[in-house]
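Undergrad: Alright, structures below, take your time with them.
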Structure 1
Amino acid sequence: MPTSEIRFDDGTAYERYMGKWSQLAGEVFLDWLAPRPGLRWLDVGCGSGAFTEMLVDRTAPRSAHGIDPSEAQLAFARTRPVSRVAEFRHGDAMALPFPDDTFDAAVMPLVIFFVPDPAKGVAEMARVVCPGGIVAAYAWGMSDGGFPYEALRAEMKRLGVDVPEPPSRDASRMDVMRDLWAGAGLDAIETREITVQRTFGDFDDYWTTIFGGPSVGPRLRAMTPEAIARLKTRMRACLPADSTGRITVSARANAARGRVLGK
């Protein structure tokens, strides 16, 4: 759920910046959930539809719905082949536009730290999932260096650049997620860490990717040429390339899942 500081208005740029990361972590996440086929799924904060597409491809759902507050992101999601199966609509994580017990599973991929009231977001997922159903999420460990572009953010801050933070930054901590799931009355709560790596073709590939990022992109474009040159030098030192010029970056996410009790 974007704030005025971090906006997701360019589906193509976001897909390159974060959509690929979402799929990398999402593969591990779905392996962990190991859902049976034929479920009714809700993807909360579906964004560009990257995770929704993978969910449909991998789980053979009975139905799939994605909600997001960004019309631009939804427009991009509707260009995906998955839109023939999934329905994408405008919605708020803290007031889901569905009746009680509509779904068998609700997931929140890389979103919980953008929800102004995370407890309300988790409670809403539990409300729209039927008894015995799954409520689950994964999110970058923002408080412990798990964000894929943490090195970039750190170097920008060292240069005095104000990098916006998501409104509920600590909501992705493992202990906080466990408490949120318990607070929503969910049962059989489990958590796990997900570590993934992404390889960029070279430094220019990395740089072009982050330039379209919703949190850092606008700040980068506002920097002076001299400051950009200093930042690039620092980032090249932080992200050494292999013998072919490729750069591999690691990221770490925290995940939680639980089941809805009888209502």
Structure 2
Amino acid sequence: MGFLDVQEVSHIYFLKQSRTPALLDISLSIEEGEFVSILGPSGCGKTTLLSIIAGIIKPTMGTVRLENELISIEDKKTGYMLQQDYLFPWKTIEENILLGLKLTGQLNEETKKRTLNLLPKMGLYSVEKQYPSQLSGGMRQRVALVRTLATDPKLLLLDEPFSALDFQTKLKLEDLVFQTLKQFHKTAVLVTHDIGEAIAMSDRVFLLSNGPGTIHRIFDIPEPLKSLTPFEARNHEKYNELFHIIWKEMESLEENNEYRRTSFEV
């Protein structure tokens, strides 16, 4: 059994007059310290799966265990970082990054000092008394990462955290997040639609099929890439080889989905 175990998870969204299957029989195991990515076509259930792992959604069927314990929304072992930073604009940066500690009853002088010390490690100097509107998008995402790390979660869940950023800032933050998680020995699950990002940051990539999402294929990242930063990995020949393999797999999934949709309409 791994550090994180997802066993036979299926999920259906029920409405008054309809039911929409989102996931079907998902099973995966992640080891402590691993960085994995979940990749797949739009609507394949990537974010639903991440929400189930976070304990936000209870699956229709199946279980999720972290360190052999069933996951729940009250669990303090997970941290969730989203596409938007969701910083409170009326609160200072210091108040924003300490919010999680305050809500979980973990705020004290020691945890406050540890969290404030994370700011300069993220390249954020003398920003404690500033407000989110005074920072760039990339800086706000770094603040969001500090807030996520503040409660010292064992598992980080990243839902397309760089997709709203310009490409140069995105590349810089990929390296920063990668190195930070390695430094603190964190386990992470990244949901992304970006093949390059998944390859550059991960130890393994789980490719989901069209909805309802199932695990279509698992890609192990070659050892030479794992020791490189995401920026360095993008310039390696094995990166390009794997990119084209995954690209073709995703094209095939999209074509199959289009064929099924057209056949249904006819």
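Undergrad: From which structure (1, 2) was Rg/Rh (Cα atoms, Kirkwood Rh), for residues 143-214 alone calculated, if the value obtained is 1.08? Please list the in-between numbers first.
TA: Values: 1: 1.08; 2: 0.97.
Computing Rg/Rh (Cα atoms, Kirkwood Rh), for residues 143-214 alone on every structure in 1, 2 gives 1.08 only for 1.
Undergrad: Given 1.7 as the derived value for distance in nm of label points 7 Å out along Cα→Cβ at positions 111 and 255, which of the supplied structures 1, 2 does it correspond to?
TA: Details: 1: 1.7; 2: 5.3.
Only one of 1, 2 returns 1.7 for distance in nm of label points 7 Å out along Cα→Cβ at positions 111 and 255, namely 1.
Undergrad: On Kirkwood radius over Cα pairs in Å, which of the structures labelled 1, 2 is highest? Each step should come with its number before you reach the end.
TA: On the way: 1: 18.8; 2: 19.5.
Checked 1, 2; max of Kirkwood radius over Cα pairs in Å sits with 2.
Since every read-out is calculated from the coordinates, none of them should be taken as a lab result. These figures come from a predicted structure and were not determined experimentally. Cβ atoms are built from the backbone, for glycine too; each structure is taken alone.
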